[in-house]
1. Tell me which structure, out of 1, 2, 3, gives 42 once relative contact order in percent (Cα under 8 Å, 6 or more apart) is calculated.
2. Starting from the value -7500: which structure in 1, 2, 3 was helix-only ellipticity at 222 nm (-39500 (n - 2.57) for each DSSP H run of 4 or more, over all residues; to 500) calculated from?
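Each value in this text was obtained by applying a stated rule to the coordinates, not by laboratory testing. Remember, predicted model here, so these are calculated numbers, not experimental data.
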Structure 1
Amino acid sequence: MTSELPLPRPRLKICHIVATTEGAAWVFEQLRDLRDRYGYEVSAILSGDTGALVERFRAAGIPTFAADFDFTSDADLLSLPRKVVGLTRLLRRERFDVIQTHLFHSMVLGRIAAWFADVPVRFSMIAGPFHLEAYTPRWIDLYTRWIDTTTIASCEYTRTLYRRMGVRSDRLAVIYYGPDERKFDPSKTVSANLHAEFDWPSDTPIIGMVAYFYPELPRSRWTPPSVQGRSVKSQEDLIRAASLVLREFPRAKILLVGSGWEEGGRAYMMRMRELVTALHLEQSVIFTGFRTDVAAILRAIDVAVQPSLSENLGGTIESLLMECPTVATRVGGMTDSILDGKTGILVNPSDPNSLAEGILRLLRDPITAKRYGAAGRERMLAKFTLRRTVDDLADLYMRKHSAQRAGYRRHVIGIRFVGGSLLCLVIVLRYVMMDTFILRLWDRGWQPRRNGSSLRA
């Protein structure tokens, strides 16, 4: 009797497309592990050829290419066809088996270019629900979503939004952006000695938030209504909640860990410093700036907080992997990681009172808080790790690739070039005529009369 050997996996050629050259460690970690664990040939297309992310890929020996993904301004949008054609030529030259896009701008251009080039398997991995909660990017996504072989939602809320848009369940998958669990192991992490570093008594309660300070967003149809005029991570709500927490725990300290993201983020961080001064919280709210010892900080603090207004998973996976009791707003994918009253506490967004009460619940009952943290780590290890992410991606790649025809067919490319050109034209015309002209007038108070004249409010 002979046993059957498993069939060898084909050496797929994988490319991820992401419109950044900074941050986005998750795209690097996914590609590195897809190469190292599954033997795939991997590459990345980024928004430039310099930056920290570019250097990470180069150091790991992973090829990168550069492309232009901007199209939010009117001038950029009019150049959309040229940018798509340039990306299409790159894809045809490299002949990737699988394309996976991340982030909105690279998703839209990558989708169209991959369809033009007749790439066999095409995925969009949706980094968060933000663009689906805003008018303009939502309809642009809807106009191009049909191109995907499968759209990968990275939380259940995002999948729900796509279903509401009419996308069939068999065209959707959920795969989380899991961090490298080896970096967040409390049994192998030495706790940051924050009490000694800041000269606090050893029994000082510490509440921490790890996040960049992002710019306050304009009132625009590119921005979800809940975030307009606000910063998406909403450190402001934690600062305002601090006053309520300090009434019961006057010696508590609030650490805001992170730097400003570009000029707008630095301006917001400065405004938050001014708010702390105005509320007389200078001795209680500490701005640490950028820190590289995030795991050690999460090991040291009593409560981690994520008060975002729109979010995927935020920093909840990392804090729960470190068994840190966590409070998060009831938005986006944070309801996947935080099971209220089981792995943490969920509170209302834009509500400092609710946020303060969530923090106080954990400070008042450290035994229950510790139990939540342990249950959170168990849940994260089961579903939210980098290893699980890479395994799920590899499985999806193989299933979809085996079901697809060979790509890069000349006659198909020619037909799609005509159809795709019309799609680009429709997107440009709708944006210029509707979003740029008619809706801007509407937002300023213009409304059509029944007889065709107009009225200003």
Structure 2
Amino acid sequence: MEMNAEMIVFALALLFGFYMAWSVGANDVANAMGTSVGSGALTLRNAVILAAILEFSGAFFVGSHVSETVRKGIIDTQSFNDQPMLLAYGMLAAMLAAAAWLQFASYYGWPISTTHSIVGAIIGFGMVVGGASAVHWGKVGAIVSSWVISPLLSGTIAFFLFSFIRRKVFDSATPVLKAKQLTPYLVFFVFSILSLVMVFKGLKNLHLDLPLTQALLMAAGIGLVAAVVSHFLLKNVQEIPDEAETLPPSWSLSIGLGRADKNLKKALESSSADMQPELEDILERVGRMKAEVKQKTDSEMEVVSYQKVERIFVYLQILSAGFVAFAHGANDVANAIGPLAAVINIVKTGTVAMETAVPTWVLALGGTGIIIGLATWGWRVIETVGKRITDLTPSRGFSAEFSAAVTIVLASKLGIPISTTHTLVGAVLGVGLARGLEALNLRTVRDIVISWVVTIPVGAGLTILLFYIFRWIFE
């Protein structure tokens, strides 16, 4: 093969790798921030900024500097030892096919798995070159099983978590007081679980390899410190709004009528006998008005109390979303830069390696692509996850994000194959189901499930077509 052709393959690999990273940002990253935007915890602009910082930091600083030549070990790379450029063509086709399908799904706001997209693409060219026997179908089956395992596990956790919060806090007579009592315990579990997410997923590329007992003790210590801090911070949160907050419209009227009632009683005691009947009549009317306004004030105060409780959950939700975004950037950037690194290695060395070094500049390219994808098209998937599946509030969004984090930790240690996308969507469904089936937009759910099912076959089909095109062009 001529050097000019090799340079063209190298240039296309950079272009398609960046396109793949852009598509990852437009679709996958949006999942981490979808619930925060949908619940109003973050504006779209602030969510994009926060996710951009954390995703890039995760991808660049702790993203893996060594990548499997073929993601997830789906096919046997030995089939390409005698024809390394065939693997390069396959990787080009896989990146372009997966990125195109992700962009198509993002246009319609479908949250799909980028891992499944690239896996489907690799299956496609693997079968063309080595036949069905070249594909490790056992691993493919495990990945397909995550379509059920991920949403079912996270959805179940989210269902019971939000049901517990609603029963203990929102259904109580004093929701703010109950929230103050419950929040330190929630903070303990949040910081403990998210610390484990960071160790097992976000920082796994650093190969810390902490023993489970040591990791649990470290996480518990961090959670305990955070819980104590939250306890002192919540001491100043009052059941009744203070002057710095917006009071219900009927609040001042209720206070005024109370003062009028008190002054009328004093006037009645010192009045002459001929004025008492008229004062008693006025006092009776003021009493009726006072009772009516009090009922309205109590109702409006209940709304204010719920808003105050939801503000407490805003911080917990943003924290959860931030951890998930960082962990996602550290790990799933490999879906974009792994195939790119493989092509670079083949062009430079002319050989196929089981693992390929990932240069720092490639990590930076992937992180940059993710940010641009999120900033330009991410709003489409954010809209679906945050608003079209079910109505979210900060407490519901927190329940979904935290349940997804718990699922990630459990799956990481139990060796269960999961998809971050499917996990988070399943958690949102669980929160919706906790409020009844009618709280879900079943049409949106149907479209999402269909997009999950067709991702692997669509990726494989597109890759087969593109693989033949690239091989025809370069050979």
Structure 3
Amino acid sequence: MAGPDDSLDRIHRERMQAEGMPEIAIRGFLRAVRFVREGGATTIPEDSIDPVDSLPRAEGLRDFEGAGREALARSVVIKLNGGLGTSMGLAGPKSLLPVRGDATFLDLIARQVLHLREREDVRLPLLLMNSFRTQGPSLARLERYEGLAGDLPLDFLQHQVPRIDPETFTPVDWPDEPALAWCPPGHGDLYAAIASSGVLASLLGEGVRYAFVSNADNLGGVLDLSILGWFASEGLPFAMEVAERTAADRKGGHLARRDGRLVLRESAQCASEDTASFQDIERHRYFNTNNLWLDLEAVARALDASPDGLPLPVMTNAKTIVASDPDSPPCIQLETAMGAAIECFEGAQAICVSRERFAPVKTTGDLLSVRSDAYALRDDARLVAVDAEANRRRVIELDARFYRNVGDLDARFPHGPPSLAEARRLAIEGDHRFGSEVVVRGDVTLASASEAPVEIASGSVLEGEG
């Protein structure tokens, strides 16, 4: 007689098969559901890990640049491009947000790859991991770049999995908008998705062995020849770029060691009693930039040995079915992180990089900063901080009531961002509308309780201490 677990497995399996999900995605999801349902630990206790005291640094790898050039012909650039930017009020791909003039994240990524191809005279494929919602618009945008697509595909699709009821663990239903019953399984799906799509086999068949992976919204994440050369020369299966944590990074995931192997602990994996040690940046010094280097042959071997997908730690993410309606029914999303695979590969390593390689855009404050003169667009299409140390300290705080969405931000900066190159902190409370050529210097706070917007005149210089 079938038990309750068998019945639940069947329900999920039939639901996912009806959506066309492959066997590796189904088996991985069933494993995650069983793990959470049976009370499996989704946290990593502080007393089970040790801090990482020191790591090799990327600036010490210059001698590997020649090896990187040799390995470039067997390399691919992979960008995670599944995000919709809903936290900033977007309905389409986040990567299609204009960053510099009309150029979007995706435009700059394409130009970076084409520049490397021309400079080094190599093929160097670009590959996007898209979601069902980002695939069409993103590929349409890339059509303007003649020669970007070659014999290999430009993308593969991330899987989707059911959102589940927190009490019964059964799939949720939402007939008014059926798509809300589904969610992406986190970017840890990279490994299963690249395999089930057939793209992994295609890459290996074309002699491509090394992959540089980063988020589409991180314009600092570009292929670096020295790091590539080090990775290939050392014969590493997996490497993670990390940066030194600052006070601003206290709540982000960090690197640690457990049983001799490197592990990644995300905030969702930290028990409340371990919060103080989790946020201790002197104890846990390094955070994951989500720039990864993969030996695709090692990935293929690991997946052959694990038909349910890599055994990545499962994280639970509590949501409501309708994000904008807190009174809609609760649900759980089961997710994994691609960086967590560092503990799945014996001999995996981490390398400490500068903040230039980590410039993600998660908020409209981040977007305002990268659009400003605090960043410069180089000839190789890299957008880099003009002053890396000043950028590391700079804080942009915008009133969520008026600046949370990109449309609201654009309406309040119709002439573009102010000069932020000399700004240490810009905090805006209330509704302010900026004219052209406004300059912010030092530590500036703008506060207004008025219902009418405050006009910041064109050419204004806003100065504060700092």
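1. Checking each candidate, the match is 2.
2. Structure of origin is 3.
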